[in-house]
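Next up, some structures in structure tokens.
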Structure P
Amino acid sequence: MYKLPLSLVSRPLLALVILICTACTWAATTESVLYTFSGGPDGGNPYAGLILDSKGNLYGTTVYGGDFNYGAVFELSPVGNGAWTETVLHSFNFDGQDGIQPYSTLVLDRSGNLYGTTNIGGVYGLGTVFKLHPNRDGSWTETILHSFNADGTDGYNPYANLILDQQGNLYGTTYYGGSQGGVGTVFELSPRSTGTWRERIIFDFNYTDGGEPYGGLVSDSAGNLFGTTQYGGIYQHGVVFALKRGPTGTWTEYVLHTFNPATGDGFEPYCGLAIDKAHHLYGVTLYGGFGWGTVFQVAQIQGIWTETVIHNFSYGQDGINPYGPLAIDAAGNLYGTTWQSLIDNTGGAGIVFELSQTKPGVWQETILHNFYTAGDGGNPYSGVVLDRAGNLYGTTYMGGVFPGNGVVFEVTP
């Protein structure tokens with residue numbers, strides 16, 4: 001089960017290396033709240049992160065709010081002098097067709113269409129994949145590409161984002177469903193010439209090889225897919241996996257790492273991975289390490305897939321419990337968030353952090369922002385996105401002006 005083909009790894013051995021970072025530092029950055037959600041028609045409580053288009057507009061989703069209080073898709077556009085304006089592109093409606101409560105980050109294609117998932121709703125009430133198409137008059141039209149169905153083969157209840165390949169196919173995960181015990185799937189959606197989309201389950205988790213994937217996927221230049229599962233694996237606390245497509249179109253899964261709390265490893269990754277130019281994989285775990293979560297790397301070292309814990313979140317001078325995926329800049333620095341923070345043993349509502357290598361194998365954490373002041377955002381579940389100038393953008397699930405329905409923030413170096 002764990003032996004990978006030579007194109008992925010030369011031996012089935014999996015190794016674990018625990019690496020302790022040096023003490024964290026603070027950066028002289030500026031954080032600004034760009035938008036505060038009211039929880040009304042403008043949306044409320046954004047769980048997912050943001051994406052940027054070529055013009056600098058931000059797109060995201062909220063779990064609640066909108067016209068029907070089932071969530072919304074929004075655009076945030078700069079209007080000059082540091083001001084931003086929000087436009088709701090779609091309000092989800094519990095009408096038996098539309099999905100509701102999107103937890104996923106969006107993906108943008110080359111034509112300007114947006115794609116995402118909803119956790120519930122749709123024809124069967126178990127989630128959807130949707131597309132938003134921009135119209136010439138500035139409005140947007142939603143199309144449901146797939147409604148998930150608990151029919152014993154399909155997956156259902158997706159939390160994660162989608163990814164697009166060069167042919168326009170979409171790939172994603174579902175937390176439940178499938179034919180191997182109902183512990184989740186990886187699916188592909190392909191456009192037909194008729195304008196409809198065909199769904200195909202390309203892998204069913206059986207818990208031994210991982211189970212209940214909360215996060216999405218990333219791909220490498222060869223088209224291999226990589227992701228995490230929250231549970232399952234030998235030690236039942238999650239895995240890092242790869243999916244490789246064979247010449248007949250069949251996908252095969254390989255477990256690259258199984259999280260083992262007994263060794264000081266992190267465990268229970270809630271989000272997907274980030275991948276750099278060298279095909280190194282990076283992710284976070286909600287728990288483990290010193291007890292408050294970790295940042296890890298999975299990479300081939302002399303042909304062996306090896307996991308290295310590159311940061312342990314610690315109680316007292318750090319953020320704790322990271323939920324969101326990492327972002328990577330051109331220099332290989334990592335950026336992320338934690339849901340809570342404990343700086344000088346004072347509780348806070350999370351941090352934005354950077355990890356950089358000071359020398360090979362040694363990583364330094366820099367705290368870019370601590371959410372703890374009144375009116376600021378708080379408790380980010382998502383990661384951040386970088387623009388070309390190195391500015392970071394993200395969302396917080398809570399915080400902002402009372403009653404605290406979340407914000408969009410910017411951290412400027």
Structure Q
Amino acid sequence: MGTPVRRRAGGGSAAQRAAVGIVTTVLAAGVCTVPAAGATAPRVPAAFAATSATTCADTVYAGMTQAQRVGQLFMGGVAATRPSTTDLQTLHTYHVGSVMLTGRSSAGTTATRKVVDGVRAQADTVGGHKVGLLVSTDQEGGQVQVLSGPGFSVIPNALTQGSWSTATLRSRAETWAGQLKAAGLDLNLAPVADVVPASLGTRNAPIGHFYREYGHTPAVVTSHTGAFAAGFRTAGVMTTFKHFPGLGQVIGNTDTTANVVDSVTTTTSSSLQPFQSGIKADAPFVMISSAKYTKIDSRHLAAFSPAVINTLLRGKFGFKGVVISDDLGQAVAVRAYTPAQRAVQFIGAGGDMVLTVRASTVPAMVQGVQAQMAKDATFRTKVAASVHRVLAAKAAAGRLTCG
């Protein structure tokens with residue numbers, strides 16, 4: 001996802017803003033907490049049961065309808081310049097909880113803020129309070145920079161960023177994050193943590209061809225994705241490490257090609273180090289690739305693989321944040337699956353947030369999830385856990401208001 005073919009609410013202390021990326025730590029510190037409600041709150045996943053107080057996320061969850069809860073599982077794409085009325089109505093009708101600005105906009109920070117504020121105005125209300133949307137975009141640099149114009153820097157590609165010192169990158173990333181924050185965004189779908197071997201280079205269609213990698217060794221990619229994320233964390237904007245377990249060893253681009261296969265990466269490959277390091281530093285989001293990794297799970301695409309998401313990412317690496325898909329709306333890699341199958345299989349494999357750049361696929365996806373919930377208690381449990389993770393991320397970003 002991201003290849004070139006396709007106000008903070010409620011205030012909060014400076015310490016909270018600095019820790020916005022550290023979802024579980026923020027919750028453990030009691031951010032956005034309220035006294036225990038009279039009604040019994042639903043069970044909280046262990047990752048977020050850090051205090052005896054009922055968190056804001058739990059309170060919001062308890063007040064939601066099922067349709068509102070399911071909507072939190074989705075991030076829908078809208079045009080960064082002028083979102084269509086049809087797309088906005090679709091996202092509102094299906095209670096979609098997160099939005100991605102897509103395409104290209106050179107309108108600048110002020111104009112983008114007006115667009116974002118307009119989108120935010122249609123957020124759902126629970127208990128008399130807005131359940132704030134998470135608004136994201138692809139702002140990597142180089143040929144993958146959705147937002148530009150007055151107030152936005154021209155960000156060089158990641159390979160250039162990887163040639164800087166980590167101190168320089170961290171400082172500049174903080175500046176870039178501040179620009180996104182000024183435009184009203186909460187989340188960047190970056191950094192790219194994929195390691196493209198020098199021997200493959202630009203023959204790697206999704207990453208190397210566009211110089212989206214920070215370097216050709218795990219060490220360089222680890223240090224520089226960490227610096228990029230640290231700068232964003234300081235500015236109070238969340239990041240997304242992508243595309244787990246890595247697109248560095250493939251030839252085809254999952255956005256434009258079916259049957260993209262990595263026959264090299266294993267569960268112990270050194271190319272996983274950037275993801276491991278990011279998780280240890282409390283990365284709030286990890287994006288899952290739509291390629292197939294035959295030495296990890298030969299039967300499923302990574303986005304539909306319990307072995308990739310549950311066993312490796314959650315189990316071995318201990319990731320407790322939000323697992324977001326790569327685009328499941330128009331990517332050719334998933335075209336053999338119906339929209340409903342894409343959403344159900346991703347959530348069923350352990351994913352939390354379905355990203356679709358095509359808002360028109362949301363109705364079928366939502367209906368598929370609801371149908372599966374009606375007949376599968378295990379799936380309902382997974383949905384509840386995922387909604388809690390998403391709401392916890394929103395609480396950490398200051399997008400939930402309680403009391």
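Laboratory data are not the source of any read-out in this text; all were calculated from the coordinates shown. Please read these numbers as outputs of a predicted model, since none were measured by experiment. Cβ atoms are built from the backbone, for glycine too; each structure is taken alone.
Quick check on the output: 0 is helix-only ellipticity at 222 nm (-39500 (n - 2.57) for each DSSP H run of 4 or more, over all residues; to 500), derived from one of P, Q. Which one produced it? Please list the in-between numbers first.
Values: P: 0; Q: -10500.
Considering all the candidates, the number was obtained from P.
State the single structure among P, Q that was used to calculate distance in nm of label points 7 Å out along Cα→Cβ at positions 87 and 191, giving 2.1. List each step's numbers first, then the result.
On the way: P: 2.1; Q: 2.9.
It must be structure P, since only it matches.
Of structures P, Q, which gives 20.6 when Kirkwood radius over Cα pairs in Å is computed from the coordinates? Before the final figure, lay out the partial values.
Details: P: 21.3; Q: 20.6.
Of the options listed, only Q reproduces it.
Where does the value 0.10 come from, among P, Q, when FRET efficiency 1/(1 + (r/R0)^6) of positions 111 and 343 (r between Cβ atoms, R0 = 30 Å, to 0.05) is the thing being computed? Could you put the intermediate results ahead of the total?
Details: P: 0.10; Q: 0.40.
This figure was derived from P.
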